[in-house]
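We did not get these values from a lab; they are worked out from the coordinates using the rules stated. Quick caveat: nothing in here was measured; it's all calculated off a predicted structure. Cβ atoms are built from the backbone, for glycine too; each structure is taken alone.
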Structure 1
Amino acid sequence: MKRHRVGVLLFPDAEVLDFCGPYEVFSVTRLDEARRRMEPSPFEVCLVAEQESPVTATGGMRIVPDYSLAQCPPLDILVVPGGWGTRKEVSNERLIAWIAERGKQVKTLASVCTGALLLGQAGLLDGRRATTHRQAIEWLRESVPTVTVEDHLRVVEDGPVVTSAGISAGIDLALRLVARYHGDAVARATARHMEYPFPEDQQRQL
């Protein structure tokens, strides 16, 4: 089985479910439910941060990354979370430059919540459709005027770039990516395993 490597970016004060939700989806995916305990996920998931040292996310959760930015191997999918920390990271030139470089190399680039602001700062949303957390809609419009912001959708797919609304919407995004890579049946089986409703309707709940 050829496994797709997913890199989930971390930074201080990242929103926990923004990165843990997609991590869970990719890590529990199986191509054959009958062999769930015998076969690995078709996705190899790794955590990437600016440094190798532990990162403290929102709420005080401490996470040890697998790779620093400099050590990160080639990726097929890059997931950029959001959270309060994005307010600082939008000015982190090293991180933004890394996102800009890797974002052009991966097959699929994804953001959850205000992670879209980091993609926008890296120039990766120019001329595209995107979304973000409901409370950051105007921030995205003002800071990245070349983006068409879809404020009524929970997940927005625009070619290789996929963005989602806030926090729990990252699970919907990841299930959509499972479907993109391995088909609808596998994605639905993954949602059933998680006891999570498969995202049939991408409309944002107001």
Structure 2
Amino acid sequence: MKKIANFLFETGMLKKTPRTGYQFLGSGKESVAEHTFRVVCIGYTLSKLVSEKINEVRLLKMCLFHDLPEARTGDHNYVNKKYVSIDEKKAIHDLTSPLPFGSEIAELIQEFTLQTTLESRLANDADQLDFLLQLKEYGDLGNKYTHDWSQAVMKRLQTKVAQNLAKEILETDSSAWWFHDKTDPWWVNGKKEKNKG
């Protein structure tokens, strides 16, 4: 149980590990754990939209664990990766080898990296769609650099379902989900209208 307790403490490190690309974008910040949460939600959504038969549980596990090695390596953005070498294999081995279920996590991360299965391509697309959503949010708030970044992310998407969703994301105002009905009395009064019946 001590090894499992250590593993759970290590997963908590992702809440403290910043994603580093935003320093180049000039706005925004999030932890690896925050990123992972939405990647899992996107993976679940893609699993419901794809027409092919897939292993949904495997897809969700890949989304959940895809960045787990960053608890040891930190997050390295595209600029960092031009100059810094990361021994991710060692990080994965050291992280998973003490665990009775570690080989499964290692296999999931390897499958995610190789992108040879539909589930792994969908998981990678979920990873990219989370970034695209972030870029759209920051672009809607005025960051002029997000357009070029968004175009690069679009080129990374591998599945038709993710490409179609990405187009919709780029055409949708990021605040529309809550700010679309400005005729609602709540916007004027700051409270629900009382039932008059």
Structure responsible for 11.5, 32, with Rg and Dmax of the Cα atoms in Å, for residues 76-171 alone calculated and labels 1, 2 on offer: 1
With semi-axes √(5λ) of the Cα gyration tensor in Å, for residues 12-99 alone derived as 27, 15, 11, matching label from 1, 2: 1
Value 0.50, calculated as FRET efficiency 1/(1 + (r/R0)^6) of positions 156 and 180 (r between Cβ atoms, R0 = 30 Å, to 0.05), assigned to which of 1, 2: 2
Among the shown structures 1, 2, from which was the value 18.6 of Kirkwood radius over Cα pairs in Å calculated? 2
Hey, helix-only ellipticity at 222 nm (-39500 (n - 2.57) for each DSSP H run of 4 or more, over all residues; to 500) derived from one of 1, 2 reads -10000; which structure? 1
Ranking 1, 2 by mean count of other Cβ atoms within 10 Å over residues 36-43, the structure that comes out highest: 2
Identify the structure, out of 1, 2, from whose coordinates distance in nm of label points 7 Å out along Cα→Cβ at positions 20 and 148 was calculated to give 2.1. 2
Ranking 1, 2 by distance in nm of label points 7 Å out along Cα→Cβ at positions 60 and 84, the structure that comes out highest: 2
